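Visitor: Have a look at these structures, which come just after this line.
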Structure P
Amino acid sequence: MENKNTGKRVLGIQLPTDPRWVNMAEMSLQDILTDHAYCEQKATTSCITLIQRYSDKELLVEKVSPIVSEEWSHFRLVLKELEKRGLKLGHQRRDEYVNGLLKFIRKGVTPDELFLDRILICAMIEARSCERFRLLSLNVKEEALRSFYHKFMVSEAGHYRLFLDLAEHYLGKEVTQTRWQEWLAFEATLVKGLKPRADRMH
């Protein structure tokens, strides 16, 4: 059996998700799939924005471009899952988690420092998404859903690592890891203050 702390240890996440969230999400499948779909859509947009802002960074453009297609294909997969279950895509809701993370991006800093934060917020979102998908893949009752979420977990883990690797490539491991630890600590505080909700992936 997989150790329950594996995701926390590998991803560096300091505060694991409240286990009650999985049961809540399972009982509100249309809501959680709707939010998941919009998360994939926003991830697509975020990657496009990174490419537009940093088109001079050739490795970033090379590595992030495929993620644009992948995230959009994920959006379509979630839509297909909703359709298969006779469920409808609901309205997009305010993302308190991401909005909270955005407040940690530094202002009035050097271009390199701003670039680092923009890369690390992507890594942070992917890490938390991976942790949530892992919980769903291990704990939902329906076997087909466990398999569905396992695929997303694997993909998000790869994206999380890629963003960290890009940050280290451009700014060095020491600078990246120092700031990453600050992001992890901030994210833990943020999550602690957010009430678990059945209609949110984060």
Structure Q
Amino acid sequence: MNRRHAPATDRNREPILGVLRRWLPESGHVLEIASGTGQHVAFLAPAFPGLEWQPTELDPEARSSIDAWSRDAPNIRPAIELDAASQTWPVETVDGIFCANMIHIAPIEACAGLLAGAGRVLRPGGVLLLYGPFRRKGAHTAPSNASFDESLRTRDRSWGIRDLETVIDGAAAHGLSHRATVEMPANNFTVVFRAGQDVERSA
């Protein structure tokens, strides 16, 4: 099995870890949606020895890469197939969900399905953490994000950087309360939601 490598993961993993330390529980199960190369889960899981991590990917070759990265980690399960847009997921309940850099490189149905699925499988008080670029109040937060968005839509018209407020409202419809929007390096954000609490819709 060959390990795939995404250089951006090495650059953003420490800031992501800092946010996850503040929000993930000390024990339980965490589902990673769209685990990509597997670098994130291989780096993050050792920092949370009380958590069992379940990586997921649609692409079988990506799942092989994930398993290659994490085969020596005692708290990472073998990667499984999961389609975020599906109405059924191959998991029942989890304490946390982490998803990095997926919803803008996928049709909007994947984002909607992710929010709906999180509403179904998160235990009350569980957290959903989304990492990546977002527009705020309909505007890009940096010229580089505007260029990136244009390149994404050129590749596939169904892709593109999502409006944060739309995502917050979509999460609220599935019982997920917006708890924090954390500014990250390279004009990204980590957006935090909690399940089973009073929801907060965007103004």
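Values quoted throughout were computed directly from the atomic coordinates according to the rules given, and no laboratory measurement underlies them. This structure is a prediction, so every number in the text was calculated from the model and none was measured.
Visitor: Work out which structure the value 11.5, 32 belongs to, where Rg and Dmax of the Cα atoms in Å, for residues 24-95 alone was derived from one of P, Q.
Guide: Q
Visitor: To test your reading of the models, identify which of P, Q gives 32 for relative contact order in percent (Cα under 8 Å, 6 or more apart) when calculated.
Guide: Attributed to the structure labelled P.
Visitor: Of the structures labelled P, Q, one was used to calculate helix-only ellipticity at 222 nm (-39500 (n - 2.57) for each DSSP H run of 4 or more, over all residues; to 500), giving -25500. Name it.
Guide: P
Visitor: To which of P, Q does the computed value 0.95 (Rg/Rh (Cα atoms, Kirkwood Rh)) belong?
Guide: Traced to structure P.
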